[in-house]
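S.K.: Each in structure tokens, the structures are laid out below.
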Structure I
Amino acid sequence: MIRATLLALASLLLTACAQQADLRGSGDLGVVVERASGSLQIVESSRRSRLARVEGLGDLSHASVVFSRDQRYAYVFGRDGGLTKVDLLRQRIDRRIVQGGNSIGGAISQDGSLIAVSNYEPGGVRVFDAATLAPIAEIVATPLAEGGKRSRVVGLVDAPGQRFVFSLFDTGEIWTADFSQGHTPIVTRYTGIGKQPYDALITPDGRYYMAGLFGEDGMARLDLWHPERGVQRVLEDYGRGAQKLPVYKMPHLEGWTVAGEQAFVPAVGHHQVLVLDSRDWRQTDRIDVLGQPVFVMARPDHRQIWVNFAYPDNGKVQVIDSETHRIISTLEPGPAVLHMEFTARGDQLWLSVRDGGEVQVWDPYRLELLQCLPAQSPSGIFFSSRAHETGL
């Protein structure tokens, strides 16, 4: 009897130890979008390894990802209108809906309870419960003059005060949607902000919402501390202007970076990175680079700026010293570098090499390649640490 009891206790202890070994935190996890196959790789940065592949996420040709505040769930916004909630720990789809016909990104609210999706078709923003993906609200965009359609929505971000901010491409507007009083939003509209806002960002402190204009030079800025001042035009020279270079890929404005009192910005259609004073948004310098920049990203300590490029220079990456504005190094990771992502403390830089079929991990201090992980046409890379950053 005693022997049987001891065996049972030993079995329970072994089971508990095995279960404990299976437990893990979510803070070092991330996802890699595999755009061609509609799948997602779950990766971890501590050992620079792949953990799993999750399939069945639809059209990921322009996918973006946000994370729950506990960093367990990734919300994937597909181009086909799909909204997929992925469990990073169980390594599977938790819930999935198709909420629209053509989507261009999304955001998670400040408190983590709401997921908003911006839509080209139908034009507007749809908001869902983050736990269940049940519909909460629909914000209908401005109808177009010809009737039957509504303006496409771009540049959707979360903002402090349980707000979402977004732009209307076809009608030249910026809207804010305040959910602080419940599930019926208070919507404020700013019209006449400029022609065709194509993308936007919010500064890391959540104060300024900046929309780039495709139809004219310049940007539109909304000060969320003082929204009563309306939308102001800044950076009048920012845009394609009279230059003759073809624009192969418009830079993503969330690929801007603010490093201390400087902002580093990809110049549209130029082989330059613009440097701005982030206090008054005036241009202070231009840095010549080898191609048309797409993403301009700061190492978390702001000491370096990493830049990738549009075709035909998309096989290279340049590293800039943020203090001197000099190019430190030109790297050649491989064909079609689409996206870059730093780990939260900046010890690693992950980048996707789409046409090389791999994700590379670099040491951004020694500028050395640490690891190569195979992937199917990888594009976006997103780490769960984004859960605690405004606008990402």
Structure II
Amino acid sequence: MKRVVVGLSGGVDSSVAAYLLQEQGYEVIGLFMKNWHDDSVTISNECPWLEDSNDALLVAEKLGIPFQTVDLSEQYKERIVDYMFNEYEQGRTPNPDVLCNREIKFDVFMKIALSLGADYVATGHYCRKGTIEKDGNEVYQLLAGVDGNKDQSYFLCQLSQEQLGKALFPIGELTKPQVREIAAKMDLVTAEKKDSQGLCFIGKVRLPEFLQQQLQPKEGLIYEIDAAQDTYNLDKPVFDSVKEQLAFEAKNIDYKPEMGKVVGKHQGAHYYTIGQRKGLNVGGTKEPLFIIATDVASNAIYTGQGHTHPGLFRKALFIQGNEVHWVREDLTLKDGETMEVMVRIRYRQPLQKATLHMFDNGMYIAFEEPQSAITEGQFAAWYIDDELIGSGVIS
């Protein structure tokens, strides 16, 4: 019997994952990760970790599998929380869920599981794993979940071949309603439980307040840039190379206060992100204001009216060479090579047609259609059909 450690989160997905593995004849062990100690920033009545670990325990008892809690809060603080603060401080928007999978669940947690003699680690992610043979070697594939509405392959976009080799995703072939149905049939306490929101395994965290503990508020001005601003109507230069053109298309516009008018005040540019609409508290505009740029150095926020404002759109993005990650290492591009793929730049975004262009200093992704709110610090993930083959941090 192969031994599998399941990350029981106290939610319905991981509960059903554990049950399905048991049905498939694995020896199953349930582990709950405690990643957080500071209850002052969690909205305590919305899924605090205590309630979750309790539910996880009840599921383990119902299935008759061993269960224990592992405290990873130190590693979580170091690898996820500190990283997030640092990113926000520099005006970028990190994705803690992608990092949590790479750094915690499939690294720290996986090592604990393997030390318990496990052959695999399983999670309740809506995605699938495939195995193909290439040049005599086994190659693992990260495939989208069958439930298009719930597909979570994006959150696993930073996994390596080694991590994928030891991973199992038992519910990837199912839809959410099917998962709930199995849980109800098995009379699992989590069958009707609402999906958790907020940071991976922490429960619901009030992010702005959470960040404010570390990042001091700093009053600054909000500027509105008119859609007819000259900067959007400049003539395109003549380019000597494709690389030069891509660099131009991926470049952020350098906004200056004199390009717009002051429409309000904010408490710190580092609390805001590109494309954000809520939380600006500026009224009196015909259409809602969207953030088109933040400048943490000068503590300014630039906005534009309406979701079609030209300041929101770009045709390309850049990923630094050391941030380009291939799940499928055998498909790695060399300098000067290109590849037609489908890309998403945030979770749940419909896949977009694009071309990867690899250069010595990094990769450009050129989109067929201009993309709204390309955000520094977030991950771009690229797919061929329903297989996620690589990803990288947007620069």
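A short reminder: the numbers here are calculations on the coordinates, not readings from a lab. Treat the numbers as computed from the prediction; the structure is a model and nothing was measured. Cβ atoms are built from the backbone, for glycine too; each structure is taken alone.
S.K.: Work out distance in nm of label points 7 Å out along Cα→Cβ at positions 33 and 57 for each of structures I, II, then name the structure with the largest result.
M.R.: II
S.K.: Which of the displayed structures (I, II) returns the greatest value of distance in nm of label points 7 Å out along Cα→Cβ at positions 129 and 353 on calculation?
M.R.: Biggest value here belongs to I.
S.K.: Matching task: -2000 is the computed value of helix-only ellipticity at 222 nm (-39500 (n - 2.57) for each DSSP H run of 4 or more, over all residues; to 500). Pick the structure from I, II.
M.R.: I
S.K.: Have a look at I, II and say which one yields 3.4 for distance in nm of label points 7 Å out along Cα→Cβ at positions 49 and 273, as calculated.
M.R.: Of the structures listed, the value fits I.
S.K.: Thinking of I, II, which structure, once semi-axes √(5λ) of the Cα gyration tensor in Å is computed, gives back 39, 27, 17? Before the final figure, lay out the partial values.
M.R.: Numbers: I: 36, 28, 19; II: 39, 27, 17.
Going label by label, the one that fits is II.
S.K.: Relative contact order in percent (Cα under 8 Å, 6 or more apart) computed as 17: which structure among I, II?
M.R.: II
S.K.: I've got another one for you. For which of the structures I, II does the calculation of mean count of other Cβ atoms within 10 Å over residues 121-128 return 23.8?
M.R.: It must be structure II, since only it matches.
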